[in-house]
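The following blocks contain the structures, represented as structure tokens.
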Structure P
């Protein structure tokens, strides 16, 4: 899923280019090279910039940014995606209850 670029600094492209160069056009976790076949999956690698420590898109400190392959980036973000999915499901359930005239005060306490 593409990122909502409105959440990122206006100079994101130049920050990305600098970090890509710094990281030698390779995944910082597994070493997969950009635009080459992935050593595990065989798929073409397209490196993306990841927030390694703090997921806030505005936290662009060098130590918080790193280039990752799809596999490593998905593994890094998996816990956050699970958390967001739970929150989304709970919000949908609350909306359904409300639409049916029911009220649940604790359904969003995740």
Structure Q
């Protein structure tokens, strides 16, 4: 999608601090981090939000979460991290490309919000 910020990052048109990339997933450091470690993990396939996913997208969920585990290990975050997906404006989604937030480096509270 030509006007999507994350598609531009994936395609290398917009600079980012890449953390991980494979054939299906791209991960980079958030430019407005909400924790000392804040990495965004995005599918290379453009999907606007979680609610738009269909049965054909099931494999991407496993890839996104597996990538979070791989990155957490490589960044030394095994002591604790949070994985968050916001779907829709009222949930806090601000970029319309499905993405997983990997957050670590500070205590988190429950419930979030």
Structure R
């Protein structure tokens, strides 16, 4: 399944639901402008039932792409490791580095 829109009606409904729950500092309409951010928040902070529903509704390919496009600070070390192993993107002891902020050289 492709990561990007068009989203199915069911996927949009789940994104809308999670937008209010996991992107609490924005309105759901604002959060829906960045669906990848919503998926990343569910992956990083989500309740187990939400994470399981996310896998079923969006598929593993969309979640792999969410990890590939992760921004600095979206994942903590534990969720980064979990999802890489869960989605078979890493072998034990071979996690890719987490996204890091790049500071301009002086």
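Computing helix-only ellipticity at 222 nm (-39500 (n - 2.57) for each DSSP H run of 4 or more, over all residues; to 500) across structures P, Q, R gives -6000 for structure Q. Starting from the value 30: which structure in P, Q, R was relative contact order in percent (Cα under 8 Å, 6 or more apart) calculated from? Derived from Q, not from the others. Once Cα Rg over 2.2 N^0.38 Å is computed for every structure in P, Q, R, the highest value turns out to be that of P.
Coordinate-derived values only; no laboratory data. Keep in mind it's a predicted model, so treat the numbers as computed, not measured.
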